[in-house]
1. Compare distance in nm of label points 7 Å out along Cα→Cβ at positions 81 and 193 across structures I, II and report the one with the greatest value.
2. Quick one: Kirkwood radius over Cα pairs in Å came out at 21.4 when computed from one of I, II, so which one is it?
3. Comparing relative contact order in percent (Cα under 8 Å, 6 or more apart) across I, II, which structure shows the greatest value?
4. From which structure (I, II) was helix-only ellipticity at 222 nm (-39500 (n - 2.57) for each DSSP H run of 4 or more, over all residues; to 500) calculated, if the value obtained is -6000?
Structure I
């Protein structure tokens with residue numbers, strides 16, 4: 001990825017099989033999506049999103065359909081797993097083995113849900129390593145992302161993130177529904193928990209371990225008022241903006257309109273890009289003139305400050321590399337070209 005930025009603004013799960021004439025309908029919709037409807041990560045869902053009697057068909061759909069599309073983002077199938085149930089771990093082991101055998105060149109990794117403590121995360125990583133070795137892929141070429149949705153995983157979050165520093169672990173994803181159920185949380189009719197402390201910790205530990213952090217799903221997709229049903233856009237945007245404020249790298253999407261919103265919110269605005277491009281241009285000019293310490297708008301620019309400016313440009317370049325239709329729609333042509341050509345070295 002450009003400048004070492006790995007994008008996951010959107011983590012879109014798509015049922016791998018549904019009871020329709022074309023059981024791969026939603027999977028294909030994700031694979032073929034364009035513009036802002038195209039997610040950074042597409043997650044063919046072999047777990048909760050696919051009915052128990054359709055799991056085998058879902059796996060077959062994933063194996064058959066993924067190679068048919070030149071999907072510019074990353075493919076991360078979600079398999080079955082449970083820290084407390086060997087039956088589900090064995091199902092996950094078999095799914096991982098088949099996915100690596102058939103799609104090892106197409107997928108970036110697998111998403112493992114309902115992990116427990118660090119030992120269980122290591123067990124999942126070993127399953128991926130075994131499939132990788134068995135089917136002739138280089139060590140570490142198939143990634144692992146996990147869903148933090150159990151009390152045990154939350155309790156070991158720092159240890160798990162530390163393990164991620166030098167392993168195939170790639171992302172920490174929050175799973176609020178199962179987490180609430182395991183904690184015995186109650187729905188008192190006054191809205192969803194915001195999970196400020198947990199999300200802040202998730203963001204912090206992921207950052208410390210050089211991992212991605214991704215918020216949980218928002219399944220209250222539609223509301224009804226005065227006889228009309230409408231998409232619940234404001235509430236989802238509120239959640240995604242909250243996650244962005246806490247430093248999460250991306251948000252979970254269940255629906256194309258959610259993908260549009262999350263892609264947009266987790267993308268620098270035109271004003272942010274103009275501001276930071278201009279500051280780096282002025283910094284570079286002062287550096288060429290040899291003026292010593294550089295001050296911009298009354299602010300001394302040290303390496304940490306410069307990195308804040310640079311992060312904006314690096315993210316836009318990363319989006320531009322895989323989703324040029326998005327950057328070309330979102331930014332003025334001249335501004336985008338300035339961002340593409342900018343020198344980003346502090347020294």
Structure II
């Protein structure tokens with residue numbers, strides 16, 4: 001099979017299109033023929049090995065070379081074969097999943113417990129846009145943010161992959177939603193259901209005095225101390241993303257939010273989708289919202305498989321409106 005293999009850190013050029021052996025599923029695994037994948041910051045952080053401080057923390061970044069050989073955390077495709085102990089899937093089933101690696105290939109083996117049936121009303125490309133971005137939004141709003149109907153919710157970075165899902169999920173949970181984005185995306189964010197939209201080129205959202213119950217910060221464009229100003233006294237700030245730098249960001253923003261929390265009346269928290277152990281359950285929840293018409297993936301662009309390096313380069317620029325997907 002063909003796969004983009006990562007052997008060293010660097011620019012998208014280090015992603016090497018290579019012919020490798022097709023994987024064989026273990027007893028509890030499912031072999032998936034990948035039909036589509038998507039690109040996100042998770043991928044290019046691992047491609048570049050940044051931020052550098054993360055290489056010293058014993059996670060998924062090796063100190064000198066990558067630990068992940070094939071990137072791609074989102075997959076949508078068809079079951080090709082199943083392991084001996086797998087009973088919930090059979091060849092031909094259409095599925096999707098969030099993985100730690102493996103999506104930038106024609107085939108991938110997935111633990112059966114991490115796999116979910118693809119939403120019936122989505123194409124493979126649309127389904128591939130869902131897992132990590134929508135799961136991040138769901139965890140940030142429901143699990144960490146503890147969203148409740150009628151609350152006022154502000155989404156900073158409302159036009160990106162996570163943000164477009166966050167606006168829709170917050171509305172589905174009955175919140176009053178304000179989205180923050182650039183001028184070219186104001187109409188799009190409003191079409192997703194946002195009650196109010198703030199153009200950050202015209203207005204500093206941290207000077208908004210409406211008082212929010214929950215701020216989901218996907219952009220990291222303002223410090224946590226400034227974001228606190230727009231929260232109610234018992235409001236919650238949830239960091240889910242933000243700008244990157246070679247050495248520390250976004251890690252420093254995550255640590256500062258956690259460190260600040262014990263000393264302020266508001267709750268300052270972080271949503272970590274990579275550490276989540278309930279991905280399949282969350283995908284089932286998202287499937288319900290999607291099939292009920294409450295959530296629809298927003299696709300910025302779609303690349304052919306051979307152009308994955310170009311897709312990663314485009315996503316890394318940070319100007320995509322919605323998700324960047326790849327047809328495999």
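1. Across I, II, distance in nm of label points 7 Å out along Cα→Cβ at positions 81 and 193 peaks for II.
2. The correct label is I.
3. II
4. So the calculation was done on II.
We did not get these values from a lab; they are worked out from the coordinates using the rules stated. Note that the structure is a prediction, hence the values are computed from the model and not measured. Cβ atoms are built from the backbone, for glycine too; each structure is taken alone.
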